[in-house]
Structure I
Amino acid sequence: MLIASVRAAAQRRGKHPVFVTQTGESISAGDLLGGATATAVGLAEAGVSERDLVAIDLPSDVGYLLTYLGCASLGAVAAGLNRRLTHSERADLVDGVEPDWIVTDTPELWRHKGPHIIPVTTSAHPDEALLELRSASSGRGNSLPPLPPDPDRPVAVVFTSGTTGRPKAAVFGESQIEAITLADTGGALDIGGRVIAATSFAHVGFMTKLAGNLALGTTMFMIDRWRARNVLRAVEDLGLTAVTGVPTQIALMVRDELWVTPPDVTSVRAIITGGGPLTPDVARLARQRFGAPLSNRYSSTETGVISATALDAPAEDAEVSVGFPRTGVTIEIRDPDDPARPTVEGEVCVRSAACMSGYYDDPAATAEVLLPDGFIRTRDLGAFDPQGRLALLGRTGDSFIRGGYNLHPAQIEAVLCAHPDLAAVAIVPVPDAVMGTVPVAVVVTRPGRTAPTASDLNGWASAQLSKDKLPVEVIAIDELPYTAMNKLDRSQLTRVACKAQLSHE
């Protein structure tokens, strides 16, 4: 399905730019098709064959893109390694799946892996990327035998964020990518649009949605590194039609200091966010800054797509929920301790054709999340509101008990982050001799502001939060820690909070 989408885009609009590199060169669908074929032939010359697992250790640039599509052309399975991770962290991912091949621009770091290293030169210039592979295609000619249709053929391995332990490797095949594409596009073609490639190419949002972007005719601009100020400049200079990113990135883009002299954002027609909790304050401010509607989308690495708020829905939808199930998705709320039992408030479980087929070569881990009735356990807590919208309450591992009362950090954070002195806030549990655990607020203040005391903050929030949910202490830090997947690093925050408490004793 992935390579078929490249061929279809090349036939419909072969010269239309689908990517623009960091140095400004355009890559059309026709260029992609030719480059993917040449890369596939070079990979085959190196020994890669159908069903081989190929780890891609490259920056998010032309080389990564062509390697991914080259693997798909051969029927090989691509596993992307996020270059925001350290080499040690990437090596841990490789150890977990034991790929047949590693395509890398740093072969010296992988010598210990033996002979199955494919060294390449990466470049932002399309003519220079992967020259070693594409020149090797001369040995077989620039052609490949067609792959027979196979909806179960695995295409991509996407690593989870690892916030609940060692990252796992979710497998997506042709049928899952087709389902995700249908959910994202609704069958529409060539709508157009201009966006920044906001996440690593190893992210599930790129690996599984590339086919949908090709179908929609979106032009994606590659960037060396995501920075809020540079993206706002790109909105103005490139006339971006949509602002996309995880909620953390949206929050960074709407900070007051970046809007002292407001950029020209009149080209923006939509704000699309997902991949983490969106606070009401950030949602409202983003719509105000960009003058555009906002869609809050919910997905997980294992499920592909889950739910979303519509761009033309009431503004409140994106502030209090992640909307309604996407096309073909069934959502049930179940007891985290007994996932066969439905409950009003509990773990979000999802079934759809977009869900992963399982974790790569790990049946035990697959059985932990893939239930016998086909539902995937997301480990997210949620509930449906009276309008049928899905509201997220946090992660199963994030919730904690204070004196017998269950507390969900995301619920508390959604209220506290609206405090006028705070730019960001996270709630973490710390041990308490009487209550078992108590909430502590780790905060980042707005420029020129002072962090409120616990008494001040709780007085401000007491009308919206019960006494049990109010933090016992406020700890101010310069910035909240995030993982390489732009998710809040709660384990690091817990260490910060516990260390601060010990220093006060």
Structure II
Amino acid sequence: MLLQMENITKNYGAVRANSEVSFNLRKGEIHALVGENGAGKTTLMRILYGMETPTSGEIKLDDKSISLASPTDAIKHGIGMVHQHFMLFSSFSIAENIVIGREPAKAIGFDRKAAAMETERLAKQYGMPVDPWKKVGDCSLGVQQRVEILKVLYQGAEIIILDEPTGVLTPLEVKELLIAIKALAAQGKSFILISHKLQEILEVADRITVLRDGKVSGTVNAADTDEEQLSKLMVGRDLVKLSRNNRTRGKAVLEVSSLTVRGTKTKPLLDEVTLQVNEGEIVGIAGISGNGQSELLQAISGLMKPDAGSIKLLGQDITGASVLNIRKQGLAHIPEDRYQWGVSKEATVMENGLMGHTEKHQKYGVMQGAGIRKMVSEWVERFGIKTGSLHTKSQYLSGGNLQKLIVARELAQHSPFLIAAEPTRGVDVGAMEIIHTELLEKRDGQGAILLVSSELTEVLKLSDRIYVMCEGKVVGEMMAETATEERISLLMAGGKEVG
């Protein structure tokens, strides 16, 4: 056995994140680590990467006990980690990012040519082509993911931890990454893969270990299991299958007409986009990330001023109105980036839950603490948000638990119109079930929802109608019953349907 983590326990005060967890890894193996948000996956891997010290337990490499007091120690032992949020310098070239910390030198200063040559050698050796001279900020997220992996390979990693590696990638980029991981494993590299995407895990992993409430609930061979069994190991019960009621669409809630955002480049960010969302329907937007979806949502919610066109909400023109006025008119918003738009990391769980609900919980200008606590406590219980207390700072919640808090807060607005952008990004299958059920219930209660998701399966599962965007334009519209992954993928890539 290449790596053994034996009886790892990690306590944060009274909170136990890991409880006597044992996990092992073979050479050339892809071993997936799955579990609900807050199950202890990331904590376990932070211990392996030297970012946390275990309360008790032992780590062995090649049957020898090792101590990992920092990431530097982990790297010295051939353990590398690619984090969920890329740690790259956007203004640096790909080569500069890969060699940083171990830069080749010449007589005076940094040898950029040598760095580029080393990058090309690595890229060729591991079958992960990149342009060493290109700035990282100009690269797609798929290429940036490749750079992160090449960086840890340059550091000499034999064990590579990947934390939610496909969370922000397009379907094509995901396919390319999974092929690359398999190729690297065939060359003898060993992978620990943290992911919520069970379909991808079953496609790429050799073995799968499931954590629940900080403990191992099972380790299985990927070839001998399926999504249903893994889901049950994760949440401790069978998941409820979604049921959709056919509904008659009501009046128009959102009307977007010829909306244009020019931006600073030659092509507009939004090019005369026209769409409509009615009462009692979920309208999905499908498209490869960066094709105008973000700008569309920002224009609708007041975060960006359009250059032309109009936006009406419940018949009222809100084009260019402030965020506050648009929300008062009847909009709630689950943002695509929870850290940038959704929360204040320094604020507590209760304070973040209160955002947008202040008017309901004040009397004579004084906030009513009891009502606020009751409201947020109900969300914590209903959505299974794992937190030490309501006074825990949000930065200490896992990304998935933070997402559940934002979803709960925005759904509780009971607004006529909801923007749901990446509503299940980074959440586990149990939370996904809850969020999908809540969205369908809102739709069944005559709510209007605009759904934007990089997960095509999610768009197909929830939507009544689907618009497809490419290069800032709406290039297709279809009813859910006639939509297929193949039809949508073709339009997303800039192709045209025949007939």
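Tell me which of I, II gives 0.95 when you compute FRET efficiency 1/(1 + (r/R0)^6) of positions 301 and 373 (r between Cβ atoms, R0 = 35 Å, to 0.05).
Derived from I, not from the others.
Here distance in nm of label points 7 Å out along Cα→Cβ at positions 389 and 413 was calculated and came to 1.9; which of the structures I, II was it taken from?
Computed on structure I.
Given a computed value of 0.15 for FRET efficiency 1/(1 + (r/R0)^6) of positions 69 and 285 (r between Cβ atoms, R0 = 35 Å, to 0.05), which structure among I, II does it belong to? Working shown, then result.
Details: I: 0.40; II: 0.15.
Derived from the structure labelled II.
For the read-out relative contact order in percent (Cα under 8 Å, 6 or more apart), a value of 10 was computed from one structure; give its label from I, II.
Attributed to the structure labelled I.
Using the calculated result 32, 28, 18 for semi-axes √(5λ) of the Cα gyration tensor in Å, for residues 93-380 alone, pick out the matching structure from I, II. If you can, show how the numbers build up before the last one.
Values: I: 32, 28, 18; II: 41, 29, 22.
Traced to structure I.
Given structures I, II, which gives the highest value for distance in nm of label points 7 Å out along Cα→Cβ at positions 157 and 229?
By distance in nm of label points 7 Å out along Cα→Cβ at positions 157 and 229, the leading structure of I, II is I.
Since every read-out is calculated from the coordinates, none of them should be taken as a lab result. These numbers come from a predicted model, not from an experiment. Cβ atoms are built from the backbone, for glycine too; each structure is taken alone.
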